[in-house]
Structure formats: C-alpha cells, structure tokens
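Each structure below is given as structure tokens.
Each value in this text was obtained by applying a stated rule to the coordinates, not by laboratory testing. All of these numbers come straight from a predicted model, not from anything done at the bench. Cβ atoms are built from the backbone, for glycine too; each structure is taken alone.
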Structure P
Amino acid sequence: MIKNSRCQARLAIRFEIEHKLIRSRLERIRIIFEERIVPSFEEDEKYLERQLKTKTANEDDYAELEALKSDLTEVSNLYCVAIWNIVESHLKMIGKHLDNKWGNKWNKWDTIKDCYKDRGIDLTCLQKYRETNILHLINNCIKHTDSIVSEQLESADSKSFKRLVERKKQKIQMKPEEILSYIKNAELFLYAVIEIMEAKFQLMP
C-alpha cells in the first residue's frame, strides 16, 4: 500500500493518463474500422450485387463477390489481433505498478493473470473477463493455427465457435458487429483493471 501522498498523487496521474490512452487507442481503431473500412467493403459489395443482377453477369463476378467477403473476414480477424495487442500492452503497463521488475516472464496471458493474482488482483473476477479471454483465444487461433477454431475456443464459447462441422475444421470468421463488441468489451475490462488498482492503492475519491 502506498502511504506517501506524493507517490499517491503521481500514481493517480499515471492511472488517469492510462485511462485516456486506452480510450484513445481503442476509439482510433474503432473509427478506422467502422467509418472507413466497413463502408468501403459494403459499397463494393453493393456494386457487385448490382452487377450480378444484369444480363452481363458471369462467373468472374460471383468469384469477385466471394473474394470481397473473404477479404472483409480476413481484415476483421486482423482487427481482433490488434484489439488483443492493446489489451495485453496495457495490462503490462498497469501491472508495472504492482511489480517494477516486470519483464519477459509477463508475456503470456496465463502468466499475466497469475502475476496479478499473486499480488491480490484476480482478473478472472473483473467485468468482461470472459469476453476478454475469448478475444485472447481468437487471437491465438488467428496467429498460430491459420484461424482454425481450437478446442479451447470452442470450449470457451461453443455457441459462436465450432471446431468441426461435418468433420471439417472450421475457421474463425469475425463479423464487423462482433469486432465493435470486442472493442467495447476490451475497454470495459481495462477500465475495471484500473479501478481495482486505484482501490488497492487507495486512490479512489
């Protein structure tokens, strides 16, 4: 517990900056995704759908539409990775106030959770932990298994993710609205981490 008032004041400022930085980073990627990328894909999709209704439509037009939808899925998947990177980086920055020897040992999700827990903070009890954990599993699948749904991801959210359908391995296909949901959930989770840190160091007003 921090008793020095000057240290408390400095820490309060750091948490306030962290709070603003989280909001700024997540809002920035939300704007780019929701207001630029998605509308661009939707515009192209509407154009191709109109083309398919004409007499001159051919197999190439159908193939181009399917490729466009696939590209949007790939972009959406990459945004999941970007959101998780923000969550992970801020958990590390916030955690430095618990342990100034924060190093490479903190580079895994389970290790990060254990290190917080060893210092009296159980991340699994915080708001939106479940959704954040699913985001972590999605990130792992996209980065390490070519987006193929893992057993862990299916176990964490069997309603949204199936590992096998008719004996065929299934790939993650994130939708734009799901991306926006994960951005909001990540924000709420990180805010909850800051709030419990403030309480731990008696910085709450």
Structure Q
Amino acid sequence: MTDQIKMAIKDLQLSNYAWDLDELMDQDYIEAHPLYKLIDAIHLYDKVILYFLLYNSLLRVLPCWEVTCLEKRPRQILMALKRFLRDQNNGDLVLLDYSQRTEPCVYDSGHCELEAASDAIANAVLYVLKKHPEYAAFSVSMVEISFEHIFIDDGFEQWFFDYAIPISFEKRYMTLNELSKFAIDDYSIIAYENIYLALCS
C-alpha cells in the first residue's frame, strides 16, 4: 500500500464530507472529494484491488435490497462479478447488460436504500467495463447511502476501513466473520450467512 493511499484513507476517515457522489454532480467537486481521491489512488495503483473492494462492498449491501425485493437480478450480477474476479473476463457483464440498474420493487421515500443498492451494483459493473474511477466512487457512495436508510447500526463505514480495504489489498474473498463484522440486525446477520455460502465460498 502506497503512502498516497494511506494518506487518502486517513483523509476520508477525518473528513466531514458526506459520502454522497453521483454523475449529476460537478466534476471538480467529484474529483476533490476524499472518497474519490481514495478510489482514484487505488485505481492507479492496482485495479484488481479495486475490483475486490467493490465486490466486497456489494456483498455487504445486498441484504439492503433483499430484505424488501424478491428480484434476484442483483445477486445474479454479483455472481457474474465473481466470475470476472476469477477469470478476468467481462463477457457475462457485457452480454447480459448488467450495467443497467435493477428497478426497485418499491418506490417511496421510505425505501431509498433500494435505489442506492441498485445504483451501487450498476456503477460497479460500469467501472469493470469502462475503467473510469468515478464509477467505482459512485458505487461505494451508493453502498454507504443504503446504510443511511436501513441497518443503520451495522457500522458500514467502520467495516469499510477495518475490513473491506485491508482484505481487498490481499485480493481475496471475505470469511463469514469478516463479512458480517459489526452487523447487529438479526436479518442482516442471517443474510450474510446466506450470501457468504453463495458468493464467497
């Protein structure tokens, strides 16, 4: 891990910025944001590390979708991303047009986590296909936003710094204990067990 990446991690930890980034924002604002700077630093250092960081973060956010929606497309996309990590081949992602967001089963202000989780997955696929770091930053941003609306006490940001980043630098899948660390909601704990068996083993 380079000194630049270590500094970017520290800057994001100390920042008062909300982790809120999307394609409608001014490009100068996006590129000045501490989350973007961290993602860009990892992107320049080793894209495979960033692939793992996105994949691990999406595993964490999947229960935010599945607690409400029965649609399995998000899980299928993660399976395709796992194949990509294994084979470094994006054929499945292009063929199945997984860069398009999955429409939530509910549209109302009480279910903002659904749109955020769907956008997180779509932006991760866009990063794999286009290799533009802003898509990776948008993906992580949307994961964090999901946890502002559901499973609020599951400690996503602490998990991101303490587990997602270090494990992604090891270029490996998470253990069940690592994936579910800090989770306290009964549903999310059970969901992580199911997700681990399907997508990590």
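Values as computed for the structure displayed
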quantity	calculated
Computed 1, 8, 17, 22, 23, 17, 9, 2, 0 for P(r) over Cα pairs in 5 Å bins from 0, in percent - originating structure among P, Q	Q
FRET efficiency 1/(1 + (r/R0)^6) of positions 22 and 142 (r between Cβ atoms, R0 = 25 Å, to 0.05) - highest-scoring structure of P, Q	Q
Label whose coordinates, when helix-only ellipticity at 222 nm (-39500 (n - 2.57) for each DSSP H run of 4 or more, over all residues; to 500) is calculated, return -19500 (choices P, Q)	Q
log10 I(q)/I(0) by the Debye sum over Cα atoms at q = 0.12, 0.21, 0.23 Å⁻¹, for residues 38-125 alone derived as -0.37, -1.00, -1.14 - corresponding label from P, Q	Q
